[in-house]
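Below you'll find the structures, each written out as structure tokens.
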Structure 1
């Protein structure tokens with residue numbers, strides 16, 4: 001019944017908008033992962049129903065989007081571009097082909113080592129890596145590492161050496177897939193067992209469970225750069241940096257649609273906010289459209305702060 005209600009609501013919310021000549025046709029990249037798809041659906045709805053745009057969602061991914069921007073000057077709007085994984089973006093920006101509209105993740109994408117909140121409540125020292133290393137038995141004597149082939153695996157393998165996990169009695173468990181890593185976190189949390197390992201956000205599992213990011217000390221760019229390479233001669237101690245995650249638009253689009261550019265410049269999510277939304281989606285087996293409807297109907301103050309007054313008036317008549 002809940003899914004049926006949401007599906008009907010989405011149908012109502014996406015009724016055709018009156019076209020406004022000043023907006024016209026807009027292409028928006030829809031990234032092929034959960035958060036990217038939801039953000040694109042929210043952006044599509046606000047553009048169409050608030051600003052009268054005729055939006056086409058273009059299935060995409062990081063490399064695909066950058067290649068298309070470089071070769072075809074489209075899509076017009078690319079939400080959730082992880083620029084650390086798309087170095088070609090910076091060249092396009094220097095050439096004036098694209099502009100940054102927003103940090104769509106206001107705090108950046110997060111990569112951390114985590115422990116459950118109930119462990120920290122009982123043993124506050126576990127909130128720091130020094131406390132974990134001094135009390136390995138309290139985290140189960142195990143570090144849950146990334147699967148082979150993930151970029152974080154290289155950095156973690158070097159950090160494990162730098163922090164001397166072996167010397168501190170911490171076994172490294174290398175997960176075999178991207179499914180078992182969050183499953184191990186979920187199982188431990190639900191059974192109130194020790195757990196210590198890597199994960200990133202925003203993600204559903206971090207929205208569902210209250211995990212505490214272990215303080216790994218300061219981020220040192222040069223040390224982290226070496227840690228990201230398999231042949232790092234001198235692995236060092238460094239926290240992960242926040243990853244910039246942007247909404248990017250073509251310069252042409254920004255010039256011809258300043259009001260819509262202002263809109264996408266305002267669309268931004270907190271890490272926990274988006275993790276909570278992803279957890280709701282997973283818990284309800286909801287589609288991206290249903291998750292977009294849920295966000296819009298539950299967060300009117302947020303989206304009203306993104307749009308101009310005229311759009312807010314139109315949208316308020318639709319979103320109840």
Structure 2
């Protein structure tokens with residue numbers, strides 16, 4: 001009997017379907033949904049397909065320790081796995097997991113973020129063109145995360161107030177960020193290009209776009225309105241994982257990631273630069289220009305100012321603020 005229950009944990013979709021439904025009821029992102037399902041499967045398979053209802057704190061602790069010691073995952077990855085498993089127990093199995101003792105915690109890295117100088121930003125941007133240039137310009141000029149840039153909708157670009165509205169950012173928070181004036185012309189051209197794709201989709205009997213939460217029920221025609229369309233739509237239509245309907249999603253992040261990687265290599269920059277480096281550079285350059293830390297915190301959407309304070313270290317308040325003794329020795333020797 002126990003063997004039948006254990007095998008059904010992965011063979012039957014019921015448990016994972018319950019988990020998926022619980023995630024969607026709370027309006028978590030599709031990315032979070034996939035992550036929680038992934039860790040639930042990993043947890044079950046690690047314990048040889050035992051059903052989670054048969055396990056508890058010791059088994060959770062063993063799995064988390066395995067991730068840290070054997071798999072050598074980062075602290076954030078281990079925490080994500082823990083959150084997924086706790087969600088499974090509490091929201092699906094109606095059971096609170098108590099204190100998990102004896103867990104080997106993954107070490108949290110203390111690395112400073114990779115930041116580009118102004119010259120390096122310019123060198124990368126000059127090696128990008130079209131849509132990729134515009135996206136990189138928005139990430140640097142407005143401090144956007146790559147996912148925030150991809151999820152921008154046409155209605156979120158406010159030319160009148162010269163701002164961009166970031167909806168439902170990290171932590172489910174909205175915020176307003178400056179619209180870089182150097183991108184205005186390119187933004188207008190991009191909107192014109194999207195409007196042509198929108199018109200073509202409508203002519204083909206499509207034209208829908210995914211909407212947040214219950215907007216589609218409150219405003220039945222909103223999904224076909226140009227304003228709700230993504231500013232950077234995908235090249236092809238695809239099936240919505242929630243509704244099963246064919247819609248136009250936003251561009252996949254791998255497209256801009258590959259373009260930036262090629263531009264960084266062409267600029268001969270040896271730093272470990274990703275799309276997120278533009279956001280780090282935005283914050284660091286504002287701080288260097290005299291902008292106060294609280295304003296930068298608000299623009300970045302950080303919950304705690306201590307997160308924003310890392311950019312004071314990037315600026316070299318410690319390292320670059322101290323003269324190397326070698327320099328004074330060199331001056332004396334040359335004199």
Point to revise | mean count of other Cβ atoms within 10 Å over residues 50-57 derived as 20.1 - corresponding label from 1, 2 | key: 1
Review point. Just checking, which of 1, 2 has the largest value of relative contact order in percent (Cα under 8 Å, 6 or more apart)?
Key: 1
Study note, to complete from the structure: Structures 1, 2 compared on distance in nm of label points 7 Å out along Cα→Cβ at positions 42 and 242: the greatest is 2
Check your understanding: Out of 1, 2, which structure matches -15000 when helix-only ellipticity at 222 nm (-39500 (n - 2.57) for each DSSP H run of 4 or more, over all residues; to 500) is calculated?
Key -> 2
Practice item. Tell me which of 1, 2 gives 3.0 when you compute distance in nm of label points 7 Å out along Cα→Cβ at positions 178 and 194. Key: 1
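Throughout, read-outs are computed from the coordinates displayed, never taken from laboratory work. Source: prediction; values computed, not measured. Cβ atoms are built from the backbone, for glycine too; each structure is taken alone.
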